[in-house]
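What follows is a group of structures, each given as structure tokens.
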Structure 1
Amino acid sequence: MNIVVPSETYPAENRVALLPEHVARLVEKRAHISVESGIGKTLNLSDEDYQKAGASIDADRSRLYHNADMVLQIRKPAMEDVALLKEECIYASLVDPFNERELIEAFRQKGVTAISMEMIPRISRAQKMDVLSSQANLAGYAAVIIAAERIAKIFPMMMTPAGTISPARVFVVGVGVAGLQAIATAKRLGARVEAFDTRPVVEEQVKSLGARFVKIDLGKTGQTKDGYAKALTEEQLQKQREGMAKVCAASDVVITTAQLFGKKAPLIITADMVAGMARGSVLVDLAVESGGNIAGSKPDQEIDVNGVRIIGLANLPGKVAVNASQMFSSNLHALVDEFWDPEKKHFVLDFEDEIIQGCVITHKGQVVNQMIADHYSQVGPSG
């Protein structure tokens, strides 16, 4: 089985799907790995590094795709790359199946087995494959570092002969993996941190990091079986915004991380709330790629609204590409290793296994993932 790792072509994508250390581990399991020449240049890795790990190098991208039995990548493929894949090829990457119906249809028509890394189920055995958590962790860190660089204040309290400098006030909205890391990073930098989440169950986690949990009575809320926050009603959203307005107005930095699995991110910070913040304040929207939590935020743009800066940088994990690649590569290696048969030198698609059931979207010309099939049925015909 020929496992192919092409270079990423998505704009400003500096991460690499598979690092030499994980290539070597798969080669030890009798896997054949082919990588595109120059794949590691964004991380200062040479073709020789990959050759030493046991990979074959090919500069012909079309030939790589055409000869692939399995493709490992970070971002979704271009349509022209899908056209090169042979029938029954296995393709694993972030494919965003809820929103990329045209891509999923292309996979289906080609007879490609598409694995969505976002759809890896949240069970103990699959934690080592969970790219969403590994990348969100780094996004939370990067968001705080970027905010600290953009704001014209220091984060920690300082007592000097010239007087005492008060700590910066940071408000984190959404206490998932990214939010928890943002809280921890801001605290390490010395900021005074507050946080809010619709799930009361996370209050203890917030407090354990030394932050204050902001309580807003929204009535009945909760989380899905996978730990994601459930969508709020419009009435609950309005109550949430009203409760958060005062906290935002008193904050130097607001970081939003609220996302709904498979759905558009909720609008949490309204234009009026932005207007109520002090000039020089900074907002960072981690959900900008899925619709955005902050009114006015736009992907890969920094916008000034009456002196308040709204940062909507996409792909924050890519800002720390070395570590993000280490984690993503480890996640992909864990997936392949879990289902690899070293005797047959093959990735085994065991559809009795709940991991395969959860993450495989298309197989043998069909959409086999029930959640995605149901979603397409609800939204109606594409195009």
Structure 2
Amino acid sequence: MGPLSSLKILEFAGIGPGPMCAMLLSDMGAEVIRIDRMVKADLGLKRDPKKDVMNRGRRSIAVDLKRPEGVELVLKMIEQADAITEGFRPGVMERLGLGPAVCMTRNKKLVYGRMTGWGQYGPLSQAAGHDINYISLTGALNAVGREGEVPVHPLNLVGDFGGGALYLAMGVLAAIIEAKSSGRGQIVDCAMTDGSASLMSMFYGMKSMGGWSEERGTNAIDTGSHYYNVYETADGKYISIGSIEPKFYQEMLEKTGLVDDDTLADQQDRDNWPDMKARFSEIFKTKSRDQWCQIMEGSDVCFAPVLNMQESIDHPHNIARETFVEVGGVVQPAPAPRFSVTPSEISKPPSAAGEDTDRVLKDWGFNEEEVASLQGNNVVTQN
């Protein structure tokens, strides 16, 4: 049983950060019920629901929220919940009759988690957008990339998942802790613009101290330096070097056979960084990735091979830590972080929309006649 095993949470089905947050809470033991639409939303993507890893660990009910009976059903479930999470545009839940004022009247301790890109208010709050847009507004996207080249979008790790899902999970849990002592719930307004800006805190601090240039790809840890970078190897693969500290840099020079190269001696000679990068590019292309692993892996160089997803699954370190597990025939990342007393676990493979409607409603206090009536009137479906 994970550390959140006492919590009951309702997740209004969505995409991106919402499911990721719910997955994290479920992995840590919370009972999370996903409320799906009766008709699946068309996202323009073909997905096998049984392989949609971010939906693991939760049961699903399909409810027609355009029907008053569907809204009332959800409100009865909310009376028993510690929190809900939703990711609609501001105002959608209110128009459905499930806004914070209504829900918190039914459950004064309810934590109401709201996940959006732009936030619940502000000039852009009603505009459509995606991760790439939200991180554009906070300086995060502009900071990633090489000198003289266009910014590089770091997948949707910074906005959706780092600045969205993780901040929503942290906010919801903090509000639940507060509610348990005060008896009062609250709204958690989680915007990916706010979260991705928060993730940039170190860089805004460095900028204020004159230690960070806004010119992309010219700083120590944004591909500007030779000692914190990615290099191609002889076999067309890649390795990463992060030898920031002088003693680690010295070890890297020793293991590359460059310790006597005077042109590399002054690690912080910024004017010489381009030439140093060229020298490193030259030396790292003399051996394959596996050969460099034999020389550097496990040392204090701060080295790692750049692996694709399949290679990551097969790497000895990840195998030893069981970083990846197989559930329902799908290999996927294991729950994180790890708890010594109340370990997290993946309770079940992903459910298709409405797969668990009957069982969930009965477990949440609806009797046989009520469930049959709801199904007969097409308020809910069991798929």
Structure 3
Amino acid sequence: MISSLDWPASVISGGNLDKDFAGSQEPRRLMMEAEREGVVALVYARLLLSDETAGSPRDKSRELLVRSFKAASLQGVLSSMLLESETRHLLSVMDQAAIPGLLLKGQAIAQWAYPDPSLRASGDIDVLVATREAADRLARQLCESGYELFQPSGDLVALEMMLRREVTPGVWVEIDLHCRVINSPLFSERFTFDELMLESIALPRLGANARGLGPAHAFIHACMHWAATLAVGAEIRLKWLYDIPAFAKVFSASDWQRLQQLAVDRGLAGVCLSMIEASQDTFGADFVAVPAELVEALRAAAQHESLDVSRLRDWRYMQMQAFLAQPTARLRARYLWQRLWPSRDYMAYLYGRPDLGYAGLIGIRIKTAFRRFLGLKVSDS
């Protein structure tokens, strides 16, 4: 029997819908699983394409399935429009404050790697600025326009701040404001803001001055984010793995060449190869059409890298790698202190429990660390 997770992956990659649905679970549950994985719009687009080519009426179960996905997909379109509107507001504030920045992740890549931006689900808006001082200044400007700021302390473990605003009753938009390319000590210094800006691309649909990571940097950033998510024991979502075939459909020969050069030069060949292989395992190697010569080059380079990507899910190993990534003994000591005895606001942010005091949050932290040490599953928080 096809699992609820295998089914959307099979549908998206062009599987036999009738065969796949015959062995699957009831439509509502399938829709909810696709929603959790962030691929409702992708599945719905495939269902509509299948109907166009089938030339036969839907049966009752198929009709219920399509209706469920249609309703969820329309809700996703509305959410996409809301995030785009708020992204334009963010960019306007940045322009007025003369703060350059780069959009990251879903909101950015949806604009150029997907045929329709609403096909790439996003839960928030990620933006990178050059320095912590620029981030502080932008945060103050956003607070003046109605945002609430949550800024965890700990300069070596908290490389981003979160702002949120209630745009309509009960509907909140979150902005993750980064002063490093990624919120992971293991990867945060691999690229500077200036070099990312130099190869950035325009995102005219979002505004005259809107810019996002260039294709090669965006691909590598997706891989670093994926590896960092694995390292903390959180669940991987299908929408992240689908970014790889989405990139592959629009990459030019020069994009692939630049990707190979950057991945090898920055010691990220293994990380990129690992995500490519995970995507191919999920959707099929034919669907994830990454050049074979790139895969071989990444595999050869990964053998000489210090990070063992076969242990990305090994929490103890990844914690040690993050510790060793600090360049000096003094920074390592500070990093260790911030990890062992973080501030209350950092833990409240990390675990989503602003209602608890320090003792309660430390209790959650000890329990979480113990479960990770034993290799047990923890929640996404």
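Here, each number is a calculation from the coordinates, and none is a lab measurement. None of these values were measured; they are calculated from a predicted model. Cβ atoms are built from the backbone, for glycine too; each structure is taken alone.
If FRET efficiency 1/(1 + (r/R0)^6) of positions 48 and 216 (r between Cβ atoms, R0 = 30 Å, to 0.05) is calculated from each of 1, 2, 3, which structure is the one that comes out at 0.20?
Of the structures listed, the value fits 2.
If log10 I(q)/I(0) by the Debye sum over Cα atoms at q = 0.18, 0.20, 0.22 Å⁻¹, for residues 144-271 alone computes to -0.97, -1.16, -1.36, which of 1, 2, 3 did it come from?
1
State the single structure among 1, 2, 3 that was used to calculate relative contact order in percent (Cα under 8 Å, 6 or more apart), giving 14. Don't jump to the answer; show the numbers that get you there.
Working: 1: 18; 2: 22; 3: 14.
Clearly, the read-out refers to 3.
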